[in-house]
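Student: Next up: some structures, all given as structure tokens.
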Structure 1
Amino acid sequence: MTTPRSAQLFTRYPGNPILSPHDWPYTVNAVFNPGATLGPDGETLLLVRVEDRSGISHLTLARSDDGVTNWKIDPRPTLMPQTSRFEELWGIEDPRIVRFGDEYLIAHTAVSSAGPLVALLSTRDFRDFERLSTVSPPENKDASLFPVKFDGRYAIIHRPVFYGYRAEAHIWISFSPDLRHWGDHKILLESRHSVHWDQEKIGIGPPPLWTNEGWLIMFHGVKGTAAGALYRAGLAVLDPHEPTRVLARADEWVLGPEAEYERTGDVPGVVFPCGWIRDDDDTVRLYYGAADTCVGLATARVDDLLEFVFSHPA
């Protein structure tokens with residue numbers, strides 16, 4: 001078998017962007033960074049970060065039978081920040097969705113006046129939401145739960161930031177018996193200094209995806225350039241039973257800003273995935289924010305992604 005190249009892994013949908021501010025039933029500035037899941041009837045659900053013209057973000061649900069076209073968007077915000085809560089004073093952002101039975105658990109970024117932090121939501125119907133807990137104080141973001149428990153405990157991937165002589169932003173993993181009390185914190189993946197594409201900071205993309213080879217994870221990496229920050233996405237695989245153990249990490253990024261809608265927008269040069277859905281034919285649909293302005297869709301074969309990680313180790 002020919003070893004796949006990173007440029008061949010993902011195929012962008014020709015009709016991208018699939019969602020943009022012009023599609024919204026009310027006035028907004030930008031729509032991006034959606035969490036993705038399947039509804040009970042197989043319908044694709046995107047919980048989209050929506051930034052209004054005040055600059056505050058909320059979440060709005062978009063539905064599609066095929067996950068590509070004919071999106072039905074809630075006519076008003078699905079979930080607004082509770083500005084009476086210190087944690088959500090400046091908005092709610094970037095959801096990642098996992099399903100436990102008939103319950104959907106959503107890790108997201110809540111933005112307080114002291115900085116971003118990780119918080120958890122629960123819903124069964126994407127109409128009524130329960131605020132479960134605050135996972136961490138600021139500064140922390142880019143979080144996703146695993147869709148299973150390990151030895152009876154939930155696990156979450158997140159990205160705290162430490163400000164020393166330079167900002168350190170690595171991916172961590174933590175565990176909880178009840179979604180409220182978190183411990184056993186460990187660094188999972190480190191940002192790489194020097195000239196690498198993920199030199200400044202990294203953070204989890206969509207929720208971990210179960211495969212026969214282990215947990216496939218996608219993460220974004222940031223590199224500072226003379227023209228500003230570049231946000232691209234890479235891959236790694238974690239041990240299927242011991243998620244603190246990294247089996248492989250690809251050296252190269254696999255999705256970067258190339259198309260016009262990824263290079264032009266509120267924040268140029270950004271692809272920021274927060275959700276993916278695996279189809280029966282072993283294809284994964286990746287939903288991502290483009291230039292902090294609109295939503296793109298790209299597809300890939302899971303086997304190709306796994307082969308790439310193990311054949312291009314960092």
Structure 2
Amino acid sequence: MSGMAGRHELPKAELHVHLEGSVTPDLMRELAPAVSAEEIRGRFGFRSFAGFLECYKWVVEHLRCPEDYALVARRLLASLAQQHVCYAEITLSAGVVLWKKQEFAPIYDALQPEAAASAVAVRWNLDAIRHFGAEQAMQVAELAAERVGKGVVSFGIGGDEVRGPAEWFTQVYKFAKASGLRLTAHAGETAGPESVWAALRLGAERIGHGIRAVDDPALVQHLRGHNIPLEVCISSNVATGAVESLRAHPVRRLYDAGVPIVLNTDDPGLFNTTLEREYDLAGREFGFSETELAQIVENGFRYAFAPVDAPA
């Protein structure tokens with residue numbers, strides 16, 4: 001069996017995947033049949049982080065009812081199962097649901113049967129949008145706290161790091177932790193190492209992206225010494241311009257420096273990727289050996305927020 005084929009068949013965990021960002025252009029045609037293929041291609045053709053946010057916003061505006069969310073989940077879970085993903089922590093942008101003035105409970109209640117019917121063990125991460133402010137983030141944390149033990153395992157913040165500094169969310173994170181939620185945060189994606197430090201001061205146990213940590217040797221040492229993993233999303237960082245090019249991505253340098261990493265897709269529909277492709281990129285473009293890739297696969301289970309053992 002070839003290395004790639006063997007790697008693809010390994011049971012895997014996906015720890016950083018956004019439900020809404022899993023919408024592909026084809027699924028978009030189903031959700032919005034009145035929208036032309038040309039417009040969809042144009043929307044999905046972004047080349048910057050700002051363009052990505054605009055596309056993401058446009059996609060979520062077409063998720064108009066609980067049934068739409070359920071359909072997206074069904075398709076994502078089928079794709080994950082096909083890739084031998086047996087455990088997934090799926091981020092649901094509750095902050096966007098509130099921004100759209102939709103009721104959260106019916107949407108969540110529509111997602112749970114999809115998760116229960118899947119071969120993938122699913123836990124949910126409820127995500128607040130940094131640049132929407134602390135008040136709305138607390139509302140998201142309260143929604144997450146109400147569902148501890150009912151599928152939700154963690155709380156985090158995403159969105160624009162620059163327009164939503166971590167310091168706004170100190171009390172929100174204290175509340176989330178006291179409520180029994182695990183903590184993550186997007187940081188060090190488009191902002192520098194200080195953004196990662198700020199997320200760590202909030203209590204984040206994992207860092208979404210975190211690639212700019214490579215610019216601060218003290219931060220690299222801290223992540224390594226405290227066993228704090230980065231949720232690395234290679235294709236995402238290239239597509240949004242967070243790195244200049246694929247070759248410039250620091251995944252190899254971070255790994256070689258001893259920083260724990262997990263490979264993820266982030267928004268697989270928007271970035272036209274899969275978890276299998278991310279592992280293939282790591283092997284082909286960055287020289288990760290099959291042994292190293294197997295270790296990273298194991299990291300997906302080791303750093304999961306719910307107790308889960310890597311299948312033998």
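Student: When relative contact order in percent (Cα under 8 Å, 6 or more apart) is computed for each of 1, 2, which one produces 17?
Tutor: Structure of origin is 1.
Student: Another question, then. Among the shown structures 1, 2, from which was the value 18.4 of mean count of other Cβ atoms within 10 Å over residues 56-63 calculated? Walk me through the numbers on the way to the answer.
Tutor: Working: 1: 22.0; 2: 18.4.
The correct label is 2.
Student: Work out which structure the value -14000 belongs to, where helix-only ellipticity at 222 nm (-39500 (n - 2.57) for each DSSP H run of 4 or more, over all residues; to 500) was derived from one of 1, 2.
Tutor: Label of the originating structure: 2.
Student: Moving on. Please state which of the structures 1, 2 yields 0.75 when FRET efficiency 1/(1 + (r/R0)^6) of positions 176 and 248 (r between Cβ atoms, R0 = 41 Å, to 0.05) is computed from it.
Tutor: Computing FRET efficiency 1/(1 + (r/R0)^6) of positions 176 and 248 (r between Cβ atoms, R0 = 41 Å, to 0.05) on every structure in 1, 2 gives 0.75 only for 2.
Student: Output the label of whichever structure in 1, 2 has the greatest value of distance in nm of label points 7 Å out along Cα→Cβ at positions 96 and 288.
Tutor: Details: 1: 1.5; 2: 2.5.
Of structures 1, 2, the maximum of distance in nm of label points 7 Å out along Cα→Cβ at positions 96 and 288 occurs in 2.
Student: Looking at structures 1, 2, which one was Rg and Dmax of the Cα atoms in Å, for residues 32-143 alone calculated from, given that it came out as 13.6, 40?
Tutor: 1
Coordinate-derived values only; no laboratory data. Since we're looking at a predicted model, the values are computed, not measured. Cβ atoms are built from the backbone, for glycine too; each structure is taken alone.
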